[in-house]
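Read-outs: derived from the displayed coordinates by stated rules, not from any lab. Predicted, not measured: the structure shown is a model, and the values here were computed from it. Cβ atoms are built from the backbone, for glycine too; each structure is taken alone.
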Structure P
């Protein structure tokens, strides 16, 4: 069995990869952010980026973690629960800047870490209200 085939079982999910947009996507309510990072680091995966997307139905957010594994792009999709996500910075240092941007720009609390402001300055409002219309 190849690594790509074993990853869902290592993550204790029953869903299969879905090929779209040049990436193999894995989404499941059973996915755990930190477990995903542990498995990807064990396979010597390389975190490329994390993208945040607003859900149209309820205004919630998703975070998609994009990894390179031996030249294959893998994406793990997570719905942000209670406006919080666990940090993976201690497992993967490449997450540092991205987690800080997500925290500051979207106001998502990245739990389990301390970090200095990245882009915000005194008096700046944390997060953006994606529901407000610009003047």
Structure Q
């Protein structure tokens, strides 16, 4: 799609300066800004990602393996399972945090405010 805009000279100059500061052409910078502004991920999807953690059964198994590790009673296969589960917790936490940050941006608020609003508490995990 091609779009032609007529801008006031002062606005055009401000856009050019903004783009130059980023080392981009004004056209490329505007496209990036518009794509960011009108992302396809909607707020409901972000809320689902924030709320979607790992199931309780996962945490039960994870904590059991940690207890076995602490008791120095962990087999080699259980050690590998524990490492894989730790990786899952990190990936899940990262996905949720990214969604929370994006939602905060879209609502023009802070992550702390959203955490309070949604009653989000950090999960206590032994390591």
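A few comments on the model shown:
- Identity of the structure behind -0.91, -1.15 (criterion: log10 I(q)/I(0) by the Debye sum over Cα atoms at q = 0.16, 0.21 Å⁻¹, calculated), options P, Q: Q
- If helix-only ellipticity at 222 nm (-39500 (n - 2.57) for each DSSP H run of 4 or more, over all residues; to 500) is computed and equals -6500, the structure in P, Q: P
- Identity of the structure behind 3.9 (criterion: distance in nm of label points 7 Å out along Cα→Cβ at positions 22 and 86, calculated), options P, Q: Q
- If relative contact order in percent (Cα under 8 Å, 6 or more apart) is computed and equals 25, the structure in P, Q: Q
- At a computed 2.6 (distance in nm of label points 7 Å out along Cα→Cβ at positions 6 and 102), which of P, Q: P
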